[in-house]
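Here, each number is a calculation from the coordinates, and none is a lab measurement. Just so it is clear, the structure is predicted and the values come from calculations on it, not from any experiment. Cβ atoms are built from the backbone, for glycine too; each structure is taken alone.
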Structure 1
C-alpha cells in the first residue's frame, strides 16, 4: 500500500480526461492543475467568536457565529456577482484547507461583505436567480436562497448607525463629525491595544482625507493627541519627498559632498542610501 500512495494518480486522471474528451472533440480541452489567480487567495479577515454563548448586539455582530469570514470592498468599489461568489469561495477554503473532516461545521460559518454602497444591481441579479434579500437593519441586508452556502450578509458602512465611525473615516469623503468622534475616542482611550488600533485608523483616515485634517488643524479642532499622529504622518511624507529628491541627485551623478550639503544628511547615511538604491557610492 505504501508504494500505491506514491503513484501519481493525477497524471492518470488528466490522461483519462483527455482521452475521454480532448481526443474525441475538437472543442474540448483539459487543463492540468490550473492555478486560480496570480496570487494565493486570502480572506480580508476572519472574526472568531471564541465563546459561542456570548451574544453581540450591534447590527453586524449580532449575525456572527463562531467563524465569520469578512470581505471588504473599499472606496469606489462595490460588490458584484463575482465578489458575491468569491467571498463564499474564501469561506469554503477557510473551512476545509488543512482542516480535519468536519472540523468546522458549515453552519458555524458566516460571510459578511463590508462596503460603502447599496449594491442594487447585484441584488437584482441574485433575486432573478431565486435569492431573497431581507433588510436586517439600516444598511444591513441578509441574502438567502439557492446561491448561498452560508449565512450571508451585506453591509453598507456609509449608512449604518452610530458606533461605526472608525469604519466610515478610513475612505475619502469622511464627515467631520465622524472624524471628531474617532479623535475623541482615541484621546480618551488608555494606552494599550485599543489606542494603538484607533491610531492606525486615524493614520489611514489622514492619508484618505488630507484636506479635511488640514482644515481640522487650521480651525483648532484637532486634539493634541491626534495632532501627534498627524505630525508623524506629515514627517513620513516629508521624508519620502526628501528621499526622492536625494535619489534623483544621486542618479544624476552629482558629488556626494554637494548632496550632503544640500540635504544636510550625514555622509554615512548618504552613502548607505545610495547603495540601497543600487549605486556604489564613494564620498566625493
Structure 2
C-alpha cells in the first residue's frame, strides 16, 4: 500500500470515473502538486485524455506489471496535461491474462511503484470498470478509493457491490484501504431522481460524500476528443470550475505528506 495512492474505481462504466481522474490530476498539478496518473484500463482513455497517444507508447503499465521495465522507465513526463503519466493500451490485456494464469501477487503494482512514491504528492490510479486482476492491483496499491457515480437508481446498486469489494480487499490484503470520497458526477439539479439519490448518499455516507458536485457539461464531454483535461480545454467552463473546487477539497482533506526539515542549531552571534 502506498499512502499517497488514490484509486478511482466503479464497476459500472460511463459514470465519469476516468473524466474525474484526468481532471483532478490536472487541477492538482495546477495547484503546484506533484501528480502521477497511472492508467490501469486497457482502453487507455485516461492516457489519451492526458494528451498521450496510446498507440505510440514506448513502455506502458503492461511492461511494468510484467517486470520488464522499472517505474522510472515507464513514466512519461512533460505531458500536454501538465502531470506525469504511466500509460496503457490494449497490450495491458495480455498482462492481465499473464498475471491471472501465474496467480501473481496482487501487490505486484504496489512493489513496482514503491521506489518512486516519494517523488509525488498524489498518485491517481484509473481502474478499469470491472473487477479483475488489474483492479485488484489498483486497490491493493491504494490507500483510499474515490468513487465517481451518477445519482441514479442503478448506480446505487453498483455502489453497494463496489463497497462490498472494497471491504473484501481490506479484510484480505490491504487493511488500510478505505473510501476516500464519493464524487457525484453528471448531476442535473432539475432531475428529481438526482436530488433524491444525492440525499440518500448523504444519509448513508455522510462526510464521505464530497461537497462539490460535478454537473453535466458540454465542455467536459468535448475535452477528451482534444486530448486535454477540461481544465486546459476551457478553464472558464462549469465543469472546470467544479473540478478545481473538488481538487481544493481533496487537497484540504488529504494534504501531501511533507518531509519535516531538520532543525538547524542556533548560531551564536559571537562566532
- Query: Which structure, out of 1, 2, was relative contact order in percent (Cα under 8 Å, 6 or more apart) derived from, given a value of 10?
  - Reply: 1
- Source structure (of 1, 2) for distance in nm of label points 7 Å out along Cα→Cβ at positions 112 and 224, computed value 3.6: 1
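1, 2: which one has percent of Cα pairs over 23 Å apart, as calculated, at 51?
Source structure for this number: 2.
Of the structures labelled 1, 2, which one yields 20.2 when mean count of other Cβ atoms within 10 Å over residues 48-55 is computed from its coordinates? The partial results should precede the final answer.
Details: 1: 8.8; 2: 20.2.
Only one of 1, 2 returns 20.2 for mean count of other Cβ atoms within 10 Å over residues 48-55, namely 2.
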